[in-house]
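Pasting the structures in now, so scroll down.
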Structure I
Amino acid sequence: MRNKDEIQGYYADCYVLTEKRNYDFIIKILNHFVPNRRETADEYEIPQYSENPTELFDNADEKIRFLSKNKRIKHTLYWENPDKTELKGVELFFTDDEYLICGVYCDTKFPNTEIEDKYFEQLQKICNSKQGYITYEEPSVHNSQEFIEITKKWNLNNRNEEHKKYLLKNKEYKVYLNGKELGTSKLEKGDAPMGVAFGKLDFEDKNYGYSQIRNYCIENKIELAMDYPKDKMISTMTIKKLKVINENGVEIKGVGNQITGMDNEEYEISIFGISYPFYETEFPNLVKEYENKFKEK
């Protein structure tokens with residue numbers, strides 16, 4: 001049984017709604033919570049995750065200025081906190097109706113909620129807003145009215161229900177190919193020392209499989225690691241336009257990826273060489289599984 005003051009292997013999300021969708025206020029939020037912040041993306045496109053963006057920015061600062069002026073474009077931005085504290089990062093949700101949802105994610109000792117309560121109170125104070133809630137590993141919505149409806153149903157006393165909901169639901173990642181949703185995976189397995197995460201790939205189109213994967217690879221000159229037409233079994237090398245996105249909208253980046261499987265059975269997606277400390281933050285369960293192997297010996 002876990003000690004009530006033990007850090008859990010997942011994070012709490014604290015969200016607060018504000019009308020202050022402007023550059024100066026956003027920098028104030030970032031400087032307060034993550035002064036040594038690290039960006040989580042290499043480039044920033046509009047629409048988000050599009051392979052054919054209408055706007056492209058080199059850094060988050062440029063994107064903030066754009067979203068502060070174009071107040072009906074919905075978007076999500078994240079920063080990691082490289083400092084060794086209970087606060088792990090900041091997340092900003094730009095709504096489609098001119099508002100901003102400010103968020104932080106942090107460690108939790110649930111059912112002891114002192115860590116998230118502390119940051120939630122700070123966030124409410126700096127936003128000068130009482131419209132907010134705390135949840136666990138759940139992204140925010142991108143609309144102020146939807147957000148307000150959630151806050152009406154939430155209070156500090158019913159957080160147990162939010163926690164139960166999280167525990168009953170595994171993380172699910174969306175897989176995109178050429179900007180179109182290919183399917184989902186829970187990336188439930190991995191090799192922590194090597195920064196590898198993999199899991200069953202459930203295609204959006206149930207008829208998708210060997211033929212479509214092989215044709216795509218041939219058309220785009222992607223090398224195949226394995227190809228058995230008779231058995232309809234295939235394994236690809238890295239597909240550059242394959243993207244895996246977590247529930248907070250952050251891309252899981254590695255040095256390579258692979259789709260492997262066969263028709264009439266199942267397919268699997270793998271991501272190799274995911275860097276630390278991101279791997280530890282995103283897959284704390286896989287890291288703990290690895291560490292527990294040595295504790296059991």
Structure II
Amino acid sequence: METPLAEVLDLASQLIAAESRRRSVAFSEIVRQEESSFAARNLLRSGLYRDALYARARAELEERSESYWQHMASALTTGRVLWSADVAREVVSRLNSAIESNATSLAGVIREAIVRYGHGVLMSDFDRDASAMKENLKLKVQLFGLGRKPCPAVLEELLSSPRYCAVSEHFRKARQFIELDTPDCANGAKEAISAVEAMAQLLIADASAPFGKALDKIATRQLVPRELIRVLRALWSSTNEANGVRHGSATLASITEPEALFVLETSEAAVRLFLHLDRPA
């Protein structure tokens with residue numbers, strides 16, 4: 001099961017931030033060594049000193065750029081994140097933010113080291129290099145995405161219309177119950193099926209129709225193949241029969257976590273199908 005995208009990106013960003021701090025300390029020491037070396041040759045006021053420090057900064061930013069991408073790619077792979085255009089945009093945004101922050105930090109170190117010796121600040125080339133690195137990272141993200149399984153639009157986004165507020169709320173609760181540290185499988189399955197029921201009621205324009213009757217109408221109108229209707233009836237029936245799922249029970253709910261996940265994922269597929277069929281007036 002994939003790790004939530006936000007969690008993966010936050011962990012990658014923490015790794016990137018930690019490396020930035022470590023490398024910033026090391027880079028400051030490199031600048032001090034360069035200053036000492038040029039001072040020994042009485043060249044601190046020459047253009048050679050300024051150019052050497054800018055070259056160091058560009059090389060450092062390029063190394064950080066590659067390292068940050070490795071952190072991000074590793075996190076995305078380990079977290080088994082399903083790929084989409086939205087995921088790609090968020091990854092590029094995070095990487096760009098890291099590059100911009102580091103470019104600003106490196107420029108500040110260089111500026112402090114050269115202005116005291118009468119050098120002007122010429123950041124145009126450095127800024128162009130930083131922009132080129134961001135473009136390079138964007139290409140790497142695109143290439144990475146080519147080998148990833150595309151993911152469908154997030155269901156919550158598809159249900160964002162007020163028309164689907166009841167469906168969305170049931171599905172939100174279903175995920176919430178199942179993603180608890182100790183999953184509440186019974187309530188998770190109940191809410192998932194309730195989301196399908198609410199979507200079926202919208203599809204037939206009858207908010208009071210029980211799930212079974214709603215399925216009958218959908219079948220009569222030939223909106224969905226009867227084989228799929230049978231699958232949904234079986235899913236509804238199985239959750240009705242499990243202790244504590246559809247009806248109150250004095251015993252512990254008998255549905256297991258894998259079974260609850262099956263109900264959740266099958267319910268999501270059914271909601272997506274009904275959404276595709278729904279044509280609100």
Structure III
Amino acid sequence: MNKKSIVNQKNQKNNTNKKKILKASPKPVITSVTPIYGPVPDPIKKKYFTSVKIKGKNLDKSYKPYVRFGPVGAKIKTNSSTELVVTAPFSCGTVPVTVSNLGNQTSKNNAFTYLNPIINSISPERGPFYGGNTISISGSGFNNEYGSLIVKFGSVPGKVKTRNSTTITVEVPPAPAGKESSSVDVTVNMSGAISNTYTYNYQLAPFISSISPNNGTKLGGTTVTITGKNLSSVFDFGVIIGSYGVTVTSKTATQIIGTTSACTNGSDVGKTLDVTVNGPGTYGTYILPNAYTYNNT
């Protein structure tokens with residue numbers, strides 16, 4: 001056999017092997033992409049890149065899979081025959097996800113959406129400095145599928161109660177110490193992507209922390225001291241235990257001293273009653289629950 005024949009045989013063998021390799025690379029199949037939402041990445045700061053799972057078939061590493069989000073290639077982190085884990089590349093809007101391997105490819109349309117949270121409005125936009133009230137935040141990009149969600153008032157997180165794609169209800173935290181009358185920026189953080197800011201206003205309002213003593217005779221005449229904040233705005237006739245008025249004898253920003261009136265309803269004797277202070281404005285009322293008892297003496 002001459003040298004030329006040997007070379008031709010080798011070439012034929014190599015071509016046969018190549019054909020076998022191509023034949024052994026079936027078309028990839030995509031059954032699911034999760035999550036289906038993610039923030040718009042920041043390529044400069046290298047932040048907010050979402051890890052995405054692509055499940056299907058024929059995704060094995062030996063098939064040399066290549067993944068695109070729209071026209072942009074994605075970095076493959078791990079893969080098996082049935083799952084690829086990739087990093088969603090920089091893009092925006094809703095894009096198809098495409099997997100190709102050695103000439104074959106398949107796409108899942110509208111598979112992934114880049115969506116940063118947006119705040120359109122807050123209601124109400126103000127509340128008492130001691131917090132505890134609930135507000136509603138309207139906007140977009142609050143989807144559960146989008147991942148973890150944090151609402152911050154300045155640097156302090158509120159307690160998220162409910163959420164859907166367009167609305168969040170959240171319990172407002174107390175104002176920072178010394179800033180009972182101030183404004184703070186509210187932001188929504190969704191898996192690292194931060195929304196625009198919206199202003200929330202804390203207002204001065206009466207607040208009770210304690211009443212001492214916390215019990216007295218049903219005949220009234222007990223001198224009580226109510227301690228709290230912003231109490232100088234409370235009306236002189238605005239202090240009530242249950243449904244019974246307290247005669248105010250002195251008042252400062254942090255303390256009210258008064259005298260209890262008689263408990264005229266026998267069914268209230270022995271009960272622990274609320275203490276209420278009333279002042280001007282929307283948030284002029286504060287109730288300290290289960291704070292004072294009329295004794296049967």
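Quick rundown of the values:
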| quantity | calculated |
| --- | --- |
| With helix-only ellipticity at 222 nm (-39500 (n - 2.57) for each DSSP H run of 4 or more, over all residues; to 500) derived as -8000, matching label from I, II, III | I |
| Answer label among I, II, III for the case where Cα extents along the principal axes in Å, calculated from the coordinates, equals 64, 54, 34 | I |
| Structure (I, II, III) behind the derived value 16, 42, 22, 10, 6, 3, 1 of P(r) over Cα pairs in 10 Å bins from 0, in percent, for residues 103-182 alone | III |
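Readers should treat all values here as calculations from the given coordinates under stated rules, not as data from a laboratory. It should be emphasised that the depicted structure is a prediction, and the values quoted were computed from it without experimental measurement.
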